[in-house]
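Below: a set of structures, written as structure tokens.
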Structure I
Amino acid sequence: MTKSGAAGNAARDRYEAVIGLEVHAQLKTKTKIFCACSTSFGASANTQVCPLCLGLPGVLPVLNGRAVEFAVMTGLAVGATIHPRSVFARKNYFYPDLPKGYQISQYDRPLCEGGGVAIRTAEGPKVIGLVRIHLEEDAGKSLHPEGREGVSTTRVDLNRAGVPLIEIVSEPELRTGEEAYQYLTKLKQILIYLDVCDGNMEEGSLRCDANVSVRPRGQAEFGTKTEIKNLNSFRYVEKAIAYEIDRQIALLESGGRVVQETLLWDSARGVAETMRSKEEAHDYRYFPEPDLLPLDLDAAWIERLRASLPELPDALRARLVRAHGIPDYDAEVLTETRALAAYYEETAARSGHPKLASNWIMTEVNAVRNKIGGSIETFPIRADRLGDLVGMVAAGRVSGKIGKQLFEKMLTDPEGPEALVQKHGLLPIDDDAALRALAREVLAANPGPTAEFRAGKEKTFAYLVGQAMKQSRGRAHPEKLQAALRAVLAEESS
């Protein structure tokens, strides 16, 4: 039995997990937090560095005002208190990719405190409180290529050193890996709505460490916590937390004790392994950064930033439900990003049918996006064209089947649905004479089902309608076709 399966259900029920997350988000500034070096991703190693990034003697940091603005916007968006004065500190530790031997961060006087992130759980809505949001600089990146004769080597790329980060520290109020997943998903969505972070975990612009402990249910005192690192996807966070909860419960049940340590998650094997003993704050020997003045913010400037915030996910979701009468589920899907919500609103306005527009985006549009990838901004069918198509379907000018054929053609043809209908001979058949001719042809080709219908088997009618729609390649007007079929059947029976 694996460690993750070692704690049985009965044992799990006797314990409660206590989880706190530390999220590091790289801010979307063009330059680093204390110098003018570029923050663009993917450059050749050590080409975006300067004496300050390299930690050379005598250099002085200059704070990036845009980074401060982005950090404050994040704090405002989650309801945190923005401190008019915050202080930078030196966090001292040695690591190969930290050339100065310390990291400029914030400690006892952070920029933002408090606030929370609302999530939806199986038990209902829950707000996860935040301890703080503070600014700091990123470290470089250690690379471990295989050298000659299979010998591992370590190289350091300092392009990332000095990239501005915010660290968002949650209260230990999460109880399951699933809650952690929901929290991270919501937090990432807020950051992307604000356009302060691109949320790309593969490129390292959003990273997460999880602090996990367990305690007997009903006990107020926390258990001994471990920290899990190397979590580069939200699902890995969920899996790693579930693994560590089971490991700790099994350890306690067997009479052992949990040791405070830092663990690395191995996603390939699905296990967490010891990296080092867990550091405490005093291990870092924090002290105020002597080369930077306290950060003083003007109250009026903070309020201007508050007024400039975009409509955030929860507010936008509620407005879509209220304004367009769509279900909560639809609004949840459509507010994945601000761009998708804007695409929906333009489609709905153009078509005049908000719910039908929602259905087309959630099914047809998102199916294509999931298949080919890419954002809604690069989707080949603009919202105005989709709105025209949805409007045609809603008005009965084309059937749903023909609408889907038009949609497929619109993916590669820039013309609108009206022109494509003409171009490909997809005009609907709604002339009574043409529909009656079609009905006679279908009845003649299906004598058995026709006889069954005349004998009173009403269910056979649906089959005949289906055959007629197939014969017309979906072009027949559904209601008028049914009327034509019944009229011909009545004529032939009389």
Structure II
Amino acid sequence: MKWEVVIGLEVHTQLNTVSKIFSGSSTAFGAAPNTQASAVELALPGVLPVMNKAAVDKAIRLGLALGSTINKKNVFARKNYFYPDLPKGYQISQMDLPIVEHGSLTIQVGDAEKVVNLTRAHLEEDAGKSIHEGLEGLSGVTGIDLNRAGTPLLEIVSEPEMRSAEEAVAYAKALHTLVTWLGICDGNMQEGSFRVDANVSVRPLGQAEFGTRCEIKNLNSFRFLEAAINYEVHRQIELIEDGGRVVQETRLYDPDKGETRSMRSKEDAHDYRYFPDPDLLPIVIAQAQIDAVREQMPELPGQMKARFVDSFGVSAYDASLLTSSLALAQYFEAVATATGQGKLAANWINGELAASLNRDGLDIAQSPVSAERLAGLVTRVADNTLSNKLAKQVFEAMWGSELSADAIIERDGLKQVSDVGAIEKMVEEAIAANPKAVEEFRAGKEKALNALAGQVMKASKGKANPAQVQEILKQKLGAA
């Protein structure tokens, strides 16, 4: 039997406000446990929540970027459930009237584009954090840190329209790019700022009805997201084909074992007994507030991608890579504008620069080679001062110093030889010293020309202009 995979994602995005969603407590990461939890987060008697306007503005920002409906009236509800790090015994969230509804996100999967529709994005408060130590023995303890409790979350819920782990990862990455691009979330997955829950089910190919879904909670890396979905798909198919049935439940992914395991039965909305929070009035958003947020919106990734293709002549694939973050896009635009060499700049940024950043575990903001310095190198490649081989040598020297490309070229004597007379002399010497290669070339073996060119490059210590070497070789051999 052939199976179809059905995936929907719920992404919990911590909004990077200075204070919490319903109190003035700090949201800064890394403080000593329970030093940033006020009476509101502790649910002490008589406390009242007060809405943080900055969280509303950031939610509007996302809604505008996704082409969503911004509900001008939205309501907070109490979502009732017990959890050790939830002091109130309920979470303040949104149910019937969320701040953002519908909208879509275009993702790139290989060479194809796909539009994923969104159900909603709603505001809520984060819970605290349970820290388990030594639980394998009887002396194990669990500590509760409420510093994270009350941090504003925007939960972004997709329609179940993804059909593979690859599509789910592409969607999660595109959403991660967007929320960091908009400046509403720092995107730090290791610190829990961007967490993904994956709802996964399978059904026979062609069947309209959905299968029973399982939710995989709190995936904090794209690699874990892909691995968890692939494992869960395999588990469900194997279970059904062996005569069993999938039970709706919440599961956790164990990266050490590479498998998902049952956590608890999956609740439905009615299990939480939602009801409007009596301490919070409905939020009424004026059109002027939406317009003010719209005026501050940056150029979006899709818009910038299209502009890079039109203005700088880069491919759609290169443009997708270059707009994977706002900082990277700005870096590329600075290099391409300074040099007038869009394609060449893209090749260097997506190639040598990206490889070096990945090797050293750095992001573009930490690059030892600034956009200005890389532009100097790209210019020297474009004007034939440097061959690609020599340019890579210069780039490595730039990576480990603060010198410009020109300074390194001058210091190390790396200027490419483009003098026709000098190259002709080296070509003639290579022809005279390699009669067998000359004979093979004349016999129709094109590779023999590359062997001769290699001898010329060796004699020039890599400084001869490769294109000129090839051209002069062909002229000399043709004339002979």
Compute distance in nm of label points 7 Å out along Cα→Cβ at positions 58 and 218 for each of I, II and report the one that scores greatest.
-> I
With distance in nm of label points 7 Å out along Cα→Cβ at positions 186 and 274 derived from the coordinates and found to be 3.1, which of I, II does the value describe?
-> II
Ranked by volume of the Cα convex hull per residue in Å³, for residues 10-161 alone, the structure on top of I, II with the greatest value is I
Value 34.1 of mean projected area of the Cα convex hull in nm² was derived from the coordinates of, among I, II, structure I
If semi-axes √(5λ) of the Cα gyration tensor in Å, for residues 402-465 alone is computed to be 30, 12, 8, which of I, II is the source?
-> II
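Read-outs throughout are calculated quantities, based only on the coordinates presented, and are distinct from any laboratory measurement. Keep in mind that what you see is a predicted model, and the values were worked out from it rather than measured. Cβ atoms are built from the backbone, for glycine too; each structure is taken alone.
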